[in-house]
Structure 1
Amino acid sequence: MRGFTLIETIVYMSILSFIMTGTVLSMYSLFSGTESHTQLIASQDAGFFVMRKIESVLENQTTVHIPSFGYSPSLEITTHDNTAIEIRRTGTRIEVRRGGVNGSYVPLTSDQTSVTNLGFRYLPAPAEGIEASTTIDGIVFETRVYER
């Protein structure tokens with residue numbers, strides 16, 4: 001007689017099912033790990049982008065409007081060319097407005113990221129400056145710009 005017996009076929013099918021199950025589970029963990037890593041990279045990119053924007057605005061400032069104590073949820077500055085700029089958090093987004101009340105707010109973060117904190121603090125003498133802090137998708141980003 002040629003071929004496989006019923007027992008041999010059942011054994012081969014069970015071995016094949018174990019191999020396929022292991023392959024599917026490893027591929028699932030690989031893809032889910034890639035997705036979470038991609039989200040982490042997107043959150044870090046958003047945080048670094050926001051901090052660079054805040055730093056560039058602060059380095060070009062002539063006057064800053066924040067309290068001299070504690071954290072403020074928004075920052076209003078006037079640049080060397082007398083442009084009014086405001087940075088604030090609205091809901092889960094960070095927005096910036098140029099040109100005072102006549103300007104419109106432009107988002108610095110996308111809807112795919114969630115901002116839970118934005119704060120600005122005045123740093124007193126001897127190292128006068130501004131400290132900015134934000135939390136994007138649970139990751140804290142901070143920067144300090146000192147007056148020259």
Structure 2
Amino acid sequence: MKRIVGIDLGKFVSRTIEIYNRYRRPEATAKLLELEKDSFTIEFEGSFCQSCGAQDYFEDLIYELESLSKIEVEIDEIEQTGPQSFKVRYTVKAASTGGKLDEEALFQEFLQERGLSAKDYEASNPCTKDITRFHFRTWLFEKNLEK
């Protein structure tokens with residue numbers, strides 16, 4: 001396990017949970033329970049799609065985190081805490097600030113190319129924010145294809 005240096009794990013985990021819940025609620029909802037230097041614990045609640053299995057929901061959080069950052073995590077422990085709730089502990093395998101640019105810097109670049117500011121974005125309604133983030137993901141995907 002590598003020590004995180006210069007990366008705000010909490011910022012990325014919070015953003016990941018926000019995105020995760022947006023697309024998986026009500027079948028699964030994630031909530032941060034504990035954040036440590038090299039690990040974090042998430043509580044998952046929901047009915048969970050029976051054909052998928054609960055494990056898939058826990059792994060989806062990993063994919064969301066990796067899409068936002070250069071942080072690689074693995075599931076360390078799963079504890080069923082109720083009929084439809086689980087506590088999952090994730091441990092950081094690797095983290096790097098090199099290579100992939102920080103998402104926030106890229107988002108600022110995206111806004112600037114469109115003549116917008118972070119203040120404009122923050123003042124917009126939730127629907128507009130979702131649409132802006134969707135267009136940002138498309139822009140980011142296309143930018144990665146150019147490399």
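Any read-out appearing in this document is the output of simple, stated calculations on the displayed coordinates, not a laboratory observation. The shown structure was predicted, so the numbers you read here are calculated from the model rather than taken from an experiment. Cβ atoms are built from the backbone, for glycine too; each structure is taken alone.
A value of 0.00 was computed for FRET efficiency 1/(1 + (r/R0)^6) of positions 14 and 54 (r between Cβ atoms, R0 = 25 Å, to 0.05); which of 1, 2 is the source structure?
Computed on structure 1.
So mean count of other Cβ atoms within 10 Å over residues 22-29, computed for just one structure, reads 10.0; which one of 1, 2 is that? Kindly include the intermediate steps, with their values, before the conclusion.
Values: 1: 10.0; 2: 14.2.
Comparing all candidates, it corresponds to 1.
Who wins on relative contact order in percent (Cα under 8 Å, 6 or more apart) among 1, 2, i.e. which is largest?
Details: 1: 18; 2: 21.
For this comparison of relative contact order in percent (Cα under 8 Å, 6 or more apart), the top structure is 2.
Quick one: Kirkwood radius over Cα pairs in Å came out at 16.6 when computed from one of 1, 2, so which one is it?
So the calculation was done on 2.
1, 2: which one has mean count of other Cβ atoms within 10 Å over residues 38-45, as calculated, at 13.2?
1
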